[in-house]
1. Name the one structure among P, Q that Kirkwood radius over Cα pairs in Å, for residues 115-210 alone of 13.6 was derived from.
2. Ranked by mean count of other Cβ atoms within 10 Å over residues 99-106, which of P, Q sits at the highest value?
3. If distance in nm of label points 7 Å out along Cα→Cβ at positions 35 and 179 is computed to be 3.8, which of P, Q is the source?
Structure P
Amino acid sequence: MAGPILEVQDLRLSVPGEQGRVEILKGVDLSLNRGEVLGVAGESGCGKSTLIKAILGISPRRSRIDTGRILLDGQDLLTPEGAKLRRSFGFIPQDPWLAMNPLFRIGTQMMEILRWNGLPGEEPRPIRWRDRARYRAHLVSLLKAVHLPDPEGALDRYPHQFSGGQRQRILIAAALASRPRVLLADEPTTALDVTTQLEILKLLQDLAEEFDTSMLFVTHDFGVISQLCDRVTVMLAGQVVETGETRQIIDAPREAYTAKLIDAHPDRGGFCFFEGAQA
């Protein structure tokens with residue numbers, strides 16, 4: 001790993017309340033290194049997904065970033081010039097059942113991502129008819145990479161024709177469509193059964209290495225973190241309370257809140273640490 005690709009510095013985000021503005025993110029600091037999978041852990045409502053949305057620039061309309069910077073390779077995404085760099089992100093949403101439009105074929109929805117972000121190494125542009133075969137071939141290769149059965153035929157099918165695990169594989173392929181430098185995953189295995197969850201985690205681990213993509217992985221589950229993440233940042237009530245190597249945090253948490261999160265896992269003794277995690 002050669003230094004941070006993504007940095008969040010003293011990020012404070014607020015929303016309007018009955019007695020003035022309410023701070024949701026309270027001075028969050030976070031650093032994601034190149035080639036790293038960083039877990040962001042915490043209970044529901046601690047600010048994990050709010051942080052992801054702030055990075056992507058899709059925070060709720062009435063929210064406001066009061067202070068802080070979000071840097072991608074040293075360039076601030078909160079400036080007009082830096083905002084264009086958000087095409088460097090890929091996003092995997094939480095719920096595979098709600099993330100797709102049921103009225104459009106899979107190929108149409110994935111093609112829309114390429115229209116906005118462009119093929120790898122190319123600027124986004126309207127997709128001309130004579131280029132559609134090249135774009136389609138790229139999408140087929142992505143569906144093959146996530147091991148989806150019949151990738152060619154899958155592009156012409158609708159979301160309801162796939163299982164939950166297959167939908168999640170499609171969403172992963174869509175997130176990788178423009179070869180993002182950073183992949184943001186918002187609890188992408190929560191809605192899946194345990195067996196499918198393990199398959200998706202292994203797939204994410206392999207694809208992050210194959211596509212040379214750094215990953216920010218949001219979850220409340222330390223079992224998932226132990227299998228996937230190099231490091232982990234723990235959040236509570238909109239603040240970062242602890243950051244460190246995955247094995248170190250699980251074996252010897254410094255904060256009582258982190259220890260409670262770990263102890264809440266039903267099989268604490270069965271953690272299977274990610275091969276890249278340092279002891």
Structure Q
Amino acid sequence: MTSPTPSTRQSAGPVSPAGAAEAVRVTGVERIFPGAKGSSVTALTGIDLVVSGGEFVSLIGPSGCGKSTLLRLIADLDEPTAGDIRVFGETARAARIGRSYGIAFQQAGLLPWRTVAANIELPLQLHGVDKAARRARVDELVELVGLGDFAQHYPDQLSGGMQQRVAIARALAERPRLLLMDEPFGALDEMTRERMQTELLRIRAETGAAVVFVTHSIPEAVYLSDRVVVMSPRPGRITDEIDVRLGAAAERGEDLREAESFFAGVTAVREALHGPAAAPATGGARGVDLR
């Protein structure tokens with residue numbers, strides 16, 4: 001197999017493709033946690049990142065590099081020590097209050113006493129959506145995630161993959177333009193995980209939402225993403241960005257996993273992760289033409 005030949009584009013900071021609306025802009029972000037006896041731990045430093053509207057970006061790096069911390073900062077579940085975060089041009093807090101994003105974690109976090117439909121309905125119910133509108137939206141979502149026959153089942157009657165589909169549907173309940181996902185398939189077996197990846201591509205194609213996706217899996221990152229952002233060991237920095245051009249989400253299928261272009265993408269990301277230590281990225285990305 002021929003190794004991909006990257007091309008590099010450089011800029012003075014994070015950039016968004018021409019004409020594309022920005023879903024997320026992270027500028028100069030640092031996160032320092034207090035430690036024992038007056039010490040501190042720098043989890044993230046000098047993070048500059050732009051995610052365009054409709055773009056799928058994966059964050060990948062070794063354990064402890066700050067991938068999940070960065071996601072939590074974007075979600076306003078934590079605050080940066082320094083720097084600025086904007087979600088659709090608003091502060092992260094305003095975006096959270098305005099319900100501009102949905103979020104899914106490694107554990108589905110379903111309420112065991114509520115049915116599939118009732119779990120999906122929960123955020124709509126909490127925010128005062130009327131019953132008829134809630135029911136109509138739940139009907140759309142159970143079909144979207146392929147669980148139309150399971151709407152009245154309880155979580156303990158579902159497989160792990162089905163539970164994660166419910167969690168994704170719940171995250172999409174309020175039609176967010178951005179989906180934040182923290183290793184949502186990490187606890188699944190490999191066959192289920194691959195099926196869920198393909199399912200996520202279909203859902204993304206149908207909704208048009210931007211996605212920021214945390215993963216430890218190189219093949220998963222390449223299969224799902226438009227761009228893979230590589231992070232260094234702590235303190236977490238962005239050391240590389242790989243543009244993965246495998247076609248639109250709707251065009252990607254299971255046969256892609258056997259394609260030479262897919263393996264070229266995996267090689268490019270693996271080299272970025274395990275090659276010589278890189279200097280902090282300047283906002284450009286290595287474009288790997290995998291078509």
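We did not get these values from a lab; they are worked out from the coordinates using the rules stated. A quick note: this is a predicted structure, and the numbers were derived from the prediction, not measured. Cβ atoms are built from the backbone, for glycine too; each structure is taken alone.
1. Traced to structure Q.
2. Result for mean count of other Cβ atoms within 10 Å over residues 99-106 over P, Q: largest is Q.
3. Details: P: 1.8; Q: 3.8.
Traced to structure Q.
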